[in-house]
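Listed after this line are the structures, all set down as structure tokens.
Just so you know, all these numbers are worked out from the coordinates, no wet-lab data involved. The shown structure was predicted, so the numbers you read here are calculated from the model rather than taken from an experiment. Cβ atoms are built from the backbone, for glycine too; each structure is taken alone.
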Structure 1
């Protein structure tokens, strides 16, 4: 249906006069008359009764009027939806479990200052995301990885545990102590291997699937554990102790596929973080 026919109809309905409706639509009266006839043929109903003083509105026109107003309103709104100042571009971003809150805060603060009119679509990490925030070991094989921070693992001991009073912890001090494991964590696997090779043994009290669970049990005093430094920052119920043994770290950053550069905002982010350090406070 021609949009003009609805505009002619609304003008006649509101003015109740063909001449005034023609002036309102900036067309001639015959154009208005012909347009109404076309509309009536399309809907199969007579909408107005014409007479010398103007028109009388029929019941079907009363029914059509709010529908026509809504349609025209939606059509008028389309250009505004795509004005530069109103149109928001979407970035689909996957976020891995157990990333430090301070890291996520810093990333989104800096990215939002860098980009305008962005709508973030937050999801679990996946190949179909424009970006993924994760540790290097979790990136998809075909994706590129840009490190943003390096985070050391620290030894965390419940504050009421006897070892919390010791200045520096030795590997031999950990033998037989209650330990909270996170099997998916590479650092825990490395530490387990080192202790076993030294002839010592772990006293495992829990196996957790992610670091959030480890942190909960640590704060509850169930056992000791290794956790990333920024991840545990600001939490209570345990102490971070110097450790005389192998040191572990993880790299957290952005992974992305080459096709992500089809979104110009992704290119802006990658270029920026390739040349600027992300500040974690």
Structure 2
């Protein structure tokens, strides 16, 4: 194969390699654009995951707070119910001490005795007898006072227990509602995490192809550099051959002129001088 044909083949190969590099650069740019677009999707998904996690954690904290309130309410209601039982038991035990007379009868008699003491002149013995009656009446009335206290206390406690029951039921309803919302948010968060992982794998594949294209470009550029060097060497050889041929022709022309006694040009003189034909 002639040097010229070899050069033509090399230049053609260079042209094909440059076309391939241009194609690979377009492909690499496309892979990079796809990768970056996916990374942007992942960034938005991660931002939404962060927001969902904050909402879920806030709901979980509220559930924890409501559970603590509900437990406290249940504990207080249990204590109240235990106090109601104790008061009912006390009232049951008091029944054996219930006076035969009604409260109004005892209070009426007590008023009469106190009025006599205040308004009538009494002997010391009579006054002592009436005071003893007052003490007896007061002890009997104490039963009714205590029974009334117990009843009022039980009624108040039952009202409080009912309020606490409604409150704890309300807490329970809210806990279930918030827990359900938290679970839904958690499930949505897991879906987006899975989607983020899937997109990351896809982006990694895009990046891999991008790197493969860049590596192929690097490899081709090395081949292009090698071909350029080969072309340079061939062209250098061609240049030297042409220079040698030109020098040979100049020498021959100078030899002819010298034989004919004609005037030499500087180049012809220099050529004969270098050849040793002129001293």
Structure 3
């Protein structure tokens, strides 16, 4: 089964970056010259996705504007004969089919994904969280899609997390199948370190069979009085086994201030325009 659709939830409040996110979506925070969400969409495209559904909320209009046509800017760049920047702007607005659905109130990640049910239309689909940048030659989402095509089962990306941070993740209990693949026995939303079944945490990439939507619909409010995706996965796992995949790549949780700064430093050291000056600056500080 091909996976051509992706849901990208971007309706979160971004409270960890207040006051900046009072008027600016956290997904639009820049990493050098592109916002975080641009890197996420690029990963989706590189994984073969050609249809994206953004789940938005209030104050997220700038995300829609970013991926829309910009006639005034294009006209200005054309007049200035700035062909390089003109191409960059035009490429953004023609990346792929993008649709927007508003989550009327922040009721949790599970609820956000459920709003896309009609658009998914009983097809398998990917979920990419809008504040995770994952860097690898083979995109993380593509790794999950390949596993999904091999086994025909929903697959979630996981990595080891520090034991003291289990309260920030869905934590997986599972059995190794082969290589980086685990068969999930259970998944628990944000357990305290003393109650965590492991230190293997689900991160912001998933590939689901369409049955996940029905499971989310049957889910009651969980942690934080929200509809949790993790609880939907637990129900799905009782009906059809769900796999966990220890992905290959470097992940930046840009919703965390330290991780966001790390992303800026690392990307600036890979950028031809900035790397030498940044190296000199860092050397001078040290």
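Overview of results
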quantity: Structure from which 29, 19, 14 was derived, Cα extents along the principal axes in Å, for residues 180-227 alone, options 1, 2, 3; calculated: 1
quantity: Structures 1, 2, 3, by FRET efficiency 1/(1 + (r/R0)^6) of positions 164 and 212 (r between Cβ atoms, R0 = 30 Å, to 0.05): label with the highest value; calculated: 1
quantity: Given 58 for percent of Cα pairs over 29 Å apart, calculated: source structure among 1, 2, 3; calculated: 1
quantity: Computed -35000 for helix-only ellipticity at 222 nm (-39500 (n - 2.57) for each DSSP H run of 4 or more, over all residues; to 500) - originating structure among 1, 2, 3; calculated: 2
